[in-house]
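Any read-out appearing in this document is the output of simple, stated calculations on the displayed coordinates, not a laboratory observation. A quick note: this is a predicted structure, and the numbers were derived from the prediction, not measured. Cβ atoms are built from the backbone, for glycine too; each structure is taken alone.
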Structure I
Amino acid sequence: MRRNHKHTSDAKQRLMDAGLDLFGKFSFDGASTRMLTNRAQVNLSAIQYYFGGKEGLYRQVVRSIAVEVGSLVKPRLNEIEIQLRENPSREQGIQLFCDLIDFMISQFLGSPQTQKWLSIVIREQMEPTEAFDILYDGFLGPMFDCCFRLVSTASGASENDPEVKVRTFALMGQLLTFHISRALIRRNLNWTHYGEEEVNAIRNTILGHVRTVLHRNGDI
């Protein structure tokens, strides 16, 4: 009997959607097979059939995150790479770094979809599994390599200098703060959500910090 391809595609996608949500909320160990299949409204054998088991589903969910985020970020990184080949000045390096951070804020900070996959990305950095390599190769590695080069340009030090990398992580970490501390931030600022006004306030503060740090600490 010929299998209904549309039904197969729908079932796989429902499992992917369930995995993105439940792995993000409860972790790989916390999201049971029954929870996943109940959410996707498929039978218990579906995960084994389509993905070879829960591990296969998790890897496929992580791969989908890497592809989605990479498709957004990599074109911008390629544009910056072209500009870096022209040996930009320190001031131009600072502006390019600010432009990249501004782009990431615009793309991700106010997006409900970001919250689903960001939990998985953060957990993979705190307790990495084999799937971390998928995220690293897909967008984390290229993104931070680009950021190291930009901070290197802004400081005059080598991109391989440990202090350049520490400074880069510190500056980029500001973005994560406004993702993972949403409840604390909203309560203290009486914000109900991250709307346009709230995102602009965050953007102005982060970019101000970046410019201040990189202008003040030119040579490492």
Structure II
Amino acid sequence: MKILLIEDDLMIGQSLSQFLKNEGYAVNWCQDGKSGDQALKTDTYELVLLDLGLPDMSGLAVLKNMRLAKVASPVLILTARDAIDDRVAGLNAGADDYLVKPFAVAELEARIRALLRRTTGHSDSKLSNGEISLNTTNKTLHFRDESFPLSAREYAVIHALLETPGKVWSRAQLEERLYGWQEEVESNAVEFHIHQLRKKLGSESIINIRGMGYRVKKS
């Protein structure tokens, strides 16, 4: 899952970026409204975390622009503005949820999961395909009678594959799920994480379509 974080506070931005990466998300971080607005025009995101009090362009203006451009990514506003009028204005402009600072990261993660479930059409916290299931709350993979804890990047890869069983994911598409702008893409990272997942699930669990990418067979 790729998240766009638009937050001008350096400490908050750094801590949120690191937290989200540790949870298995790829994060692109913009520190002002104009760069966030541009990022939404040039890339696609599964979720946007948006501060309202931004330099150059307000968060509300960024939100209005993305909805006018028919960008459907869910938006979670993160702001210190807790007045009812501010909340109503944000929701009316197209935000999907609103979280007032300061907040607990556990609540942020729960709200992110809820928004992603809503937009991907999954009603609970489990992705399943045949004998494989992934608990998106505790990041645990289940296969037959065994359970496996996952690294953040193993989780990102298997989440993509189980979210759309049968779809072929190219190496580049999976790398987008693994890395944000500020991160260097490691050579053969996708192949390494696929190998680690196959060790847990069996060699036939993830199919390599030569010259195209990887998929799990839809059950």
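Output the label of whichever structure in I, II has the greatest value of relative contact order in percent (Cα under 8 Å, 6 or more apart).
Max of relative contact order in percent (Cα under 8 Å, 6 or more apart): I.
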- [ ] Output the label of whichever structure in I, II has the greatest value of mean count of other Cβ atoms within 10 Å over residues 157-164.
- [x] II
Open item on the list: Matching task: 0.8 is the computed value of distance in nm of label points 7 Å out along Cα→Cβ at positions 13 and 181. Pick the structure from I, II.
Closed with: II
Open item on the list: Comparing I, II, where is Kirkwood radius over Cα pairs in Å, for residues 21-140 alone highest?
Closed with: I
Task: P(r) over Cα pairs in 5 Å bins from 0, in percent derived as 1, 6, 13, 15, 16, 14, 12, 9, 6, 4, 2, 1, 0, 0, 0 - corresponding label from I, II - done: I
Task: Structure (I, II) behind the derived value -25000 of helix-only ellipticity at 222 nm (-39500 (n - 2.57) for each DSSP H run of 4 or more, over all residues; to 500) - done: I
